[in-house]
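Asks: Given below, in the form of structure tokens, are the structures.
Bear in mind these aren't lab numbers, they're just calculated from the coordinates by the rules spelled out. Keep in mind it's a predicted model, so treat the numbers as computed, not measured. Cβ atoms are built from the backbone, for glycine too; each structure is taken alone.
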Structure P
């Protein structure tokens, strides 16, 4: 019994010592991202964003995601779903705005960001039909571009590209409307779900598809035209970053590729820097591209034989 008591005392001391060391949040305080907790504090909720994504997918593709009340989800059912989307958007956008503004203006920004969030949420909702139309072109591209696809239902319900692109297109609208943090949280959810990493700032045209998908990376300043197809493992990335006087990479540089219409990039190809891949070009698997590629070109690795 004595040994047990001594062990408990020893463990309690160790726990207290670790807690004391963990209580040093000076790094977060210095970076302006830490604030005292209160019941009224606005904090972005991953759970709320998950509900938002599921609801939007249910609106875009009724019967395939979530619990769509009817097909088609007409009348009050659809109105209720869109109203809930608006509520979630307003609360989460407010959270993002609050975290962005509070270090500058203090707690007084709460009422301002709530009003701004309501307006932005309404704008996002007004873009939903456009997002839906773009996603329909992506489904079309995935079906027509994959001989293994037997039905459109299979594409919508099974293909990771549709899951990732549906989140990206919603997040991109929010990014374009100036919403901080939330768009990136959404696309990182897609990244975790599918292995496809698309920055919300990237610009992507219609009829976009990613075959298989795992390991695809699309950087923030990437521009992709219409009817573009990527395969697994493709990276549309940047070369080494120029550093500012403080040693931190300079922000906002156009550092990612431009892919014109009708480009195909095969598996594990890497395209780096602000280069342009011309219309109709085909980039073969495992290629490393750091220069412009002319329209209609077909680049493949050449194997040497003895």
Structure Q
């Protein structure tokens, strides 16, 4: 555990809060000025934020968007515990002590130009960040599926991007993705208008089955969300013999690989298991190395 290769790529910054927007379901969108982090952040990266001056223990939060040109990064988080509730009280103009970007990002294969991006709950931000990066490369034709059991942190709109593979009435999309020209659809079990009524993997299956074999060979799956969802995504990828990368969500103390408090068992090439730190060895791993094969 003496790998120090990440230490020159993680920056400590006093990040000024530029915007802090409260959304439905105790969700918040936070934008901070952090030029070094913005310059180096990649989809799958996260930052470790000090939620309040009197609370030294930081919180890891995935990066949702970045602007290297304007020097800001943006996060989506849900206030679920004391730490994130303290963060939710922070105001525009205040500064946050921040470390980032941290972690190994998603890797996109030009031989797989149909990325399927699946995000659930607070696992949506890495998928939005991935879509932001992929939109700049014409070779990629991404499809994003976002699922939530609380109201989405944006006002869903009927998509202007037609998708004949979708069931009738499944037209709800994230406006930002539509503006980027990236197809997206929303899922929930809560009967939200325009959303697919079911799990993200149910809608992903419908889309995959509608592709012809040549199109399906061009797909790679990328996902972030709760552990049971990632298990289901990994099983779906295995069923269709598709490569799949997942970003894991784990509790972290130091966030930079020192405490080894976020280790998970990962299968090596030779079939043996090794304990890997989610913070710096991940958070992105090949799904088949983290979840047991059926």
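Asks: With helix-only ellipticity at 222 nm (-39500 (n - 2.57) for each DSSP H run of 4 or more, over all residues; to 500) derived from the coordinates and found to be -16000, which of P, Q does the value describe?
Replies: Working: P: -16000; Q: -5500.
For helix-only ellipticity at 222 nm (-39500 (n - 2.57) for each DSSP H run of 4 or more, over all residues; to 500), the value -16000 is produced by structure P.
Asks: Of the structures labelled P, Q, which one yields 17 when relative contact order in percent (Cα under 8 Å, 6 or more apart) is computed from its coordinates?
Replies: Numbers: P: 9; Q: 17.
Working through the options, I get structure Q.
Asks: For Rg/Rh (Cα atoms, Kirkwood Rh), which structure out of P, Q has the highest calculated value? Don't skip to the answer; put the middle values down first.
Replies: Values: P: 1.07; Q: 0.95.
Evaluating Rg/Rh (Cα atoms, Kirkwood Rh) on every structure, the highest lands on P.
Asks: Work out the source of 3.6 here, i.e. which of P, Q gives that when distance in nm of label points 7 Å out along Cα→Cβ at positions 147 and 203 is computed. List each step's numbers first, then the result.
Replies: On the way: P: 3.6; Q: 1.0.
Derived from P, not from the others.
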